[in-house]
Structure I
């Protein structure tokens, strides 16, 4: 009961409906395949040369994800949950995601097999918990399959956008650029995400 009250208070602070029917849980596994990245960075080498790079990357990079979530079933169709776990956010960048997901069940009976849609957004915290690696958002659809006893298996497909500030490797000095020589480093990436999840 105390846990339910705590989550109702958290979601109330976020301005979300608090007429929750029950607390829900979920586990998700999947992959994200980066198909496009935009890189922009500037830095100064140890010898004082100014490097200014702006380019697009269309190489395919695969990242994994394993997350868990806890949420509130705020209405018969609407579920709002907090998500965390582990995921590869972009090429060479792994993080602990902390995000909010809103899921809407479609169809005549939201407890039966059918389609759901969802939106999710949040930040990625570094694996050593020292700062964050970037921000991400995704939009997708799920096909839910009831397994009985309130458990559902969901097949999920989503599009994800992420914004990070990755470390830059300097090929001239063969070192990673430190903060005193780095002016900025931005990378925006787009990736389709395919996953399966169990909903309780």
Structure II
């Protein structure tokens, strides 16, 4: 990805208005193509970069005490930021893995910190990114806590229609707090109802 395309990303997709800030961010941002199965963030590591998601699908997960992966969410919205923790330079609290090929932009944390000091709009944008992530997590928690299995799966099909065929049934079941056989039964029941 060329410098000008990265600069335009910061102007139009992220909303940076001050040209000196756009130039600083673009000069220090690296484009990366990710292969399917590649780990983008690893729980426990120190956060050194913010990743901006350009395309593709990823999954966020943690590993429970028994060694099982528990899916916490999916990366699918272009121009979203993958930060791994709520604070800059904290330790990453979950893993993110590419489900499909993905393209990302990497911005080093020290550059972001400097930009925030120079341009207050950067702090507002960072806050907006955190709020968007927060709202998505709460929507997921509300669905898991208040909906029965079938309603949870219907919520997933509506909310995540764009990726329902790209992620595994095992990951969908984990995300919804269901066992894979239960999800299979729900799918079969819905297929019968729609036949």
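To which of I, II does the computed value 15.9 (mean count of other Cβ atoms within 10 Å over residues 44-51) belong? Attributed to the structure labelled II. Of the structures labelled I, II, which one yields 3.6 when distance in nm of label points 7 Å out along Cα→Cβ at positions 36 and 148 is computed from its coordinates? For distance in nm of label points 7 Å out along Cα→Cβ at positions 36 and 148, the value 3.6 is produced by structure II. Each of I, II could give Cα extents along the principal axes in Å, but the derived value 58, 37, 31 comes from II. For Cα Rg over 2.2 N^0.38 Å, for residues 140-179 alone, the calculated result is 2.40, so let me know which of I, II that is. Only structure I yields this read-out. Looking across I, II, the calculation of helix-only ellipticity at 222 nm (-39500 (n - 2.57) for each DSSP H run of 4 or more, over all residues; to 500) that yields -14000 traces back to II.
Each value in this text was obtained by applying a stated rule to the coordinates, not by laboratory testing. Since the structure is predicted, the reported quantities are computational estimates derived from the model, not experimental observations. Cβ atoms are built from the backbone, for glycine too; each structure is taken alone.
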